[in-house]
Every structure is written in C-alpha cells, then in structure tokens.
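Just below sit the structures, each encoded as structure tokens.
Bear in mind that the values in this text are calculations on the coordinates, not laboratory data. Just so we're clear, the structure is a prediction, and the values are computed from it rather than from any experiment. Cβ atoms are built from the backbone, for glycine too; each structure is taken alone.
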Structure 1
Amino acid sequence: MTWTEHDIPDQKGRVAVVTGANTGLGFETARALAQHGATVVLAVRDTDKGRLAAARMTGDVTVQQLDLSSLASIHAAAAALREAHPRIDLLINNAGVMYTPKQTTKDGFELQFGTNHLGHFAFTGLVLDLLLPVPGSRVVTVSSVAHRVRAAIHFDDLQWEKSYSRLAAYGQSKLANLMFTYELQRRLESHGTTVALAAHPGVADTELVRNSPAAIRLISPLIAPLISQKPEMGALPTLRAATDPAAVGGQFYGPDGMGGFRGHPQVVASSPASHDVTVQERLWTVSEDLTGVKFPV
C-alpha cells in the first residue's frame, strides 16, 4: 500500500512537539500533524522564524524556543513545556545540522554530534516523563541514509579534536540517532506505553544541503532531479512512524524507492553497525555523562 498524508489518522487531542519545525522536513511534519487535529509545538532556535512558520499552518500551533546546541536552552525549553503541557503524545526529534565546518556547541561538543545526537538525547530525557503515562505516545528520531556513510562511533575522539571530516562527523551523528532509538526502545519495553521509532527522509531538497562540500554542490543540480524529493515527501517516513496505528517500537521508516533516496514510506533496514548492542549501551552511558541528563527508564 502506498502511504500518504491522507492515511494519517485523526490527531485531535494529541500534543506533538517537533524540533526544527520552522522549515523543511520539520515544517512539513508539523503542518501535517496540525492539519489532522494535533496541538503542535514548534520547538525552534529562531522564534521569529518559528512564528512565521506557525502563521502558515492551520490548527493549534505554538512556538517554543529551543537551541539544541545549548544545554541551558534545552533545560529551559523542557521546563517551559512542562509548564504549558501536562502531557506529550508525540516527540519528533527532527532538527539537525549537516556537513558543517568544524565548530563546537555552546558546551564544547562537536557541532553535528552535539546538536543532532546529544541535544536530542538531553531533550528527550528531560521531557520523557511527560510521555510515559500517555498510552500510544511515541518518540520519533530522524536519522539519515548517511548513517551508512563513513559512520562509526569514535569513542576515542567523539568531538573530532584530533582530526575532522564533516562527512564522517555527520555519519557518526546519524548513526548515533539510530543507536539512541534502539537503546531507548529496549528501556521503554517494560513500561508498555511509550515506544521509540526512527525515520529517514531519503534525499530531500531542504536547506540542510547548504553546508555540503563543494564537489557535492557542484553535481547536485545534475543528480538532484533523479534522486531527491520535495520536503513534503521527505516528511512522510517521520509522519508514518509517528501516526500509523500499525507501527511498533524499534521500527525504522524510509522511502521505498531504489537506494532509499525517494518514494513512499515503508519499514526499512538500518546498517549492521546500528544494531551493535554493546556500542549502543556504551553510547548511552557516555551521552548521560556528557549531558548530565539521566533518563527515567
């Protein structure tokens, strides 16, 4: 069956928090959830852009400041959400940076690992107790096909202080997203309410590509029409993971086309490396130590 936005069930009464929702995949994810009745919180770094995005959506949409490159901002956002919403049904960990030049977060973490993985790890841990009592609640984390590209968890140099490759650093962060999802799902199984899933958009035409290496930007106009898809299609795997009644914890959704680059969402396989339980557990422990955030599961 070809799954589309029309297959999203009624979301009335559900509260969805979507990170990085002012543009691209996050915008399309939030728009579709709000359109189907959810109360949606756009958790964004730039609240002015967030308000402009909210104005383009139909439904109950609010904006919450969240800078995933700052633990202080993450704690503040979690506290504000706790005050505004007694429950969360959907947490969509969508925001991210890609192929950035070597930079660090406000807390000294390599920017891609710090934002894409550690930021979402900390944010999830701080709001998870708002999901745990809610039947059918879900945490959906957006990974990438790049979790297979030069990707490994470099415990000897997680912050890329010895050397730096923007492609390998991005691959590490997206592999970490999947390992986080699988480890979180194992920890959630005894609770019986909340589940964790992952998704990837294939190759979506969004602002993320602005930091791509010159070689990729040079050939992009030639190959993009063949392998990329619009953000509204790229958001479908996330939306299916978040709303399909048949979805179960630990699943990974992505496009059904050749190479996983484009197409309609289906359950897909992730790399063998992503299923290494020993590395998952070690990454979890290291992430708790680095962020200072302990999970209630």
Structure 2
Amino acid sequence: MANVSSVADTAAGPVSTGPVARVGGNPFRFLTTLRLGDILAIAPFILFALLFLVIPTLGLVVGAFQDPNGTFTFDNILQLSDSQIVASFWISIRVSAASAIIGALIGLAMAMAVIRGKLPGFIRSSVMTFSGVASQFAGIPLAFAFLATLGRLGLVTVLFKTLFGFDLTRSFNILSFWGLTVTYLYFQIPLMILIIAPAIDGLKKEWGEAAATLGATKGQFWRYVGFPVLWPNLLGTLSLLFANAFGAIATAYALTGSSLNIVPILLYAQIRGDVLHNPGLGAALALGMIVITALANVIYLVVRTRAERWLK
C-alpha cells in the first residue's frame, strides 16, 4: 500500500521539468526557437509543395465526388468497378510489380558487385554516376530510344535478322506488356542501385570477420546475417520502385499509345481526350492511383525507418 501511495503522490505532484515533460506540456514550444532566416530558407519548398502537391491533390479528391455540374455524387467512384477500369488497374499493377521485382534483383546484383566485389574502384564511381542520370531518364526520349533499338525496325531487331536470320518481333513486341516492362527497367535498375547502395555499405566488415572466426562460410553469412539485415531495405526499395512505375505515364503513352490500357493512359484520355472526356471519372482514377501509390510509399517509409538502425 505504501508503494501504491507513493506512486499516486508522485503522479499528483508537480510536473517534472525534464525534456519529455516540457515537450508534452507545450508541444508547440519549438515555434519560439525558430529564426526568421530558417523560415525564409524553407519557405520556397513549402510554397512549392502547396502549389504543386497539396492543392492539386485536394482538387482531385473534391473532383472525384462531383458531377459536371459541381454537385456531390458517388457516381465517379462507383464507375471504378467497371470491367475495363478494373482491367487497366490490374495491368498497371502487373507492369509495376514485374518491373519492380526484376529491377530490384538486377540492381541488387549490380550493387553487390561494384560495392563488395573485387572490381576496380573507378567502376563503382562510373556505375553510380550513370545510375544517377539513368534513373531520371524517362518519358518520350526513353520511349524513342527503345523503339529505335527494339522496335520493328530497330537497330537490334535488324541486326538479329541480318546476322542470324532471327526475327525478334515474333517472340518480343515492344508495344506489349513485357515491352513496357523492359523499358521501365531502364530507370528501375539504376534507382535500385542508388537506394540500396547505402544499405550495402552499412554491412560492417567486422560482421563478416566475426562470422568467419566462428567458422561460418560466406553462404552462411549472407543467409543468417547479410540478407536479414538487408531485407527491410529490400522490401522498402521494392515498394518505392512499384510506386515509381505505377505513376509513370509519359514513357508508356509515347511507347504504346492506346495499345496497352494502363491506368495513367486511361486517366489521360478522360481528362484530355475528346471522346472519353469525363473529368470527374479522371479525378476518381487519379484518386485510386494516389491511394495505391500512397500505400506503397507508406510501406517504404515504415520499413526504411526500421532498417536505419542497422546503418548507424
């Protein structure tokens, strides 16, 4: 009873002046420590985020629940159950998942080779530099490059037919599901290398030496130490690659046009098209894409936060 009384007296007594108590008592106290220079420094970012991210997203959410007259309605959301729209979402998810998984596997192998392999040092800097450029290379230039390389009259297609008598177009079509997936790999693999490289650098040499001292082979080290440590980063990066591919439109539209009915192309047709013009449905499609992309990014942020403890 004495212990209970002392706990109750402590709880009823004056609030502690420790850091946690101060933060809990006044959660906005940090505002008093802000300087005008700091506020002005981040003001352009805040303004940019409001104008090009927050406000347009709110506009899409409102537009998804409005008819052409501006009246509140659920018709746009209900139209998402249409078979054609469901099929477009399914194709987009498949393309994004395929490019993310394949890109993650190839990117991981390349990153492991240039970081932990016995390759010359200049190769790592060259690969990382190229990855920084290639991860941002998309849109019409990328689509044209693949059409000029693997299209019906592309360089590789003509060389295969001339030198080996093999018609590549019989087994591979650049305007198909796998054609778009291969095209996405051009920026998915470099992005994987850039994101996973710090995690691979975080694998301390002491861990491998300790495992070898205890008699573990390299395979056992990677099975019980290396990959378990990298696993959260791999899952997080995989979700980020999925979100990156799911929202891409310029490359897909320039490459396949309307031959592959993915969500971004269907969305573009609803907002900008002359025949299928329906801004409300377009806003609903965009809202669905936002939800799926947000889930993928939330997974990445959560897993990434859990994985950062291994990088310290």
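Given a value of 45 for percent of Cα pairs over 23 Å apart, for residues 87-182 alone, calculated from one of 1, 2, which structure does it belong to? Source structure: 2.
Where does the value 0.93 come from, among 1, 2, when Rg/Rh (Cα atoms, Kirkwood Rh) is the thing being computed? Comparing all candidates, it corresponds to 1. Taking FRET efficiency 1/(1 + (r/R0)^6) of positions 47 and 95 (r between Cβ atoms, R0 = 35 Å, to 0.05) as the criterion, the highest value among 1, 2 goes to 1. Which one of 1, 2 has distance in nm of label points 7 Å out along Cα→Cβ at positions 103 and 263, as calculated from the coordinates, equal to 3.5? Answer by label: 1. When mean count of other Cβ atoms within 10 Å over residues 39-46 is calculated for each of structures 1, 2, structure 1 comes out greatest.
Which structure, out of 1, 2, was relative contact order in percent (Cα under 8 Å, 6 or more apart) calculated from, if the result is 18? Going through each structure in turn, the value belongs to 1. Work out which structure the value 21.2 belongs to, where mean count of other Cβ atoms within 10 Å over residues 63-70 was derived from one of 1, 2. Source structure: 1. With mean count of other Cβ atoms within 10 Å over residues 143-150 derived from the coordinates and found to be 16.8, which of 1, 2 does the value describe? It was calculated from structure 2. From which structure (1, 2) was distance in nm of label points 7 Å out along Cα→Cβ at positions 111 and 159 calculated, if the value obtained is 1.6? Attributed to the structure labelled 1.
Assign the value -22000, calculated as helix-only ellipticity at 222 nm (-39500 (n - 2.57) for each DSSP H run of 4 or more, over all residues; to 500), to the correct structure from 1, 2.
On the way: 1: -11500; 2: -22000.
Structure of origin is 2.
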